[in-house]
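In structure tokens below, several structures.
Quick note: the coordinates plus some simple rules give every number you see, no bench work behind them. The structure displayed is predicted, hence computed values, not measured ones. Cβ atoms are built from the backbone, for glycine too; each structure is taken alone.
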Structure 1
Amino acid sequence: MALQLVELAIPLAADKDGIVRVAGTRVTLATVVNAFDQGATAEEIAQQYPSLPLADIYAVITYYLRHRSEVDEYVRARREQARELRRQNESRFDPKGIRERLLARRATPNR
């Protein structure tokens, strides 16, 4: 009996904002890549993100290892976009004293 070899789809999908996630979950490609780069095994990633099937984690890691430079560039670009967005938000909304303002708002009874 011959083993039938089939090509498997990579379980990744980009959302409307261009963020690549593990298909069917909210977990991003960058999250899996960062955990793997920090030494986590696929099993450890599955424990930390129970919505991820172990087979999908292995498939994503395989994709990353085969396309490392492109994935690293994507992750770098997303980090830069996040930094810029944070900078823009902080320039529009001063983060200093936010805790105190929120606590004061909570303490004020509804009108």
Structure 2
Amino acid sequence: MITIDQFKHIELKVGKILSAEKVPDTDKLLKLSVDMAEEKPRQIVSGISFHFPDCSVLVGRKCMFVANLEPRVIRGLESQGMILAISTEDGRFSLLEPSGDIPPGATAK
């Protein structure tokens, strides 16, 4: 359990996926380039490849990201955030996506 004050420190932002590619020699990792309305796109490494055999379907989608995680190196690639998704025990999977015309960089309030 975390307190509401701890939760308030999490920065949730809308990001638009500009590119997606499989990380070589891995089974589940994708490297995403994400526009969060910042000076330059962020690189996000995520273990969602099983759900997107054709990762090009991700390009252009707006999804929710945790934007203020400390960067982490995964398989030699720096990941500068985390994409948010839901999965169930029976294998259903969904990315968290804003509805409507919400621009990249918008933050959850």
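Brief remarks on what is shown
- Read-out helix-only ellipticity at 222 nm (-39500 (n - 2.57) for each DSSP H run of 4 or more, over all residues; to 500), computed value -500, structure in 1, 2: 2
- Entry that produces 13.2 once mean count of other Cβ atoms within 10 Å over residues 15-22 is calculated, selected from 1, 2: 1
- Relative contact order in percent (Cα under 8 Å, 6 or more apart) - highest-scoring structure of 1, 2: 2
- Which entry (1, 2) yields the derived value 1.00 for FRET efficiency 1/(1 + (r/R0)^6) of positions 55 and 95 (r between Cβ atoms, R0 = 35 Å, to 0.05): 2
- Looking at volume of the Cα convex hull per residue in Å³ for structures 1, 2, the greatest value goes to 1.
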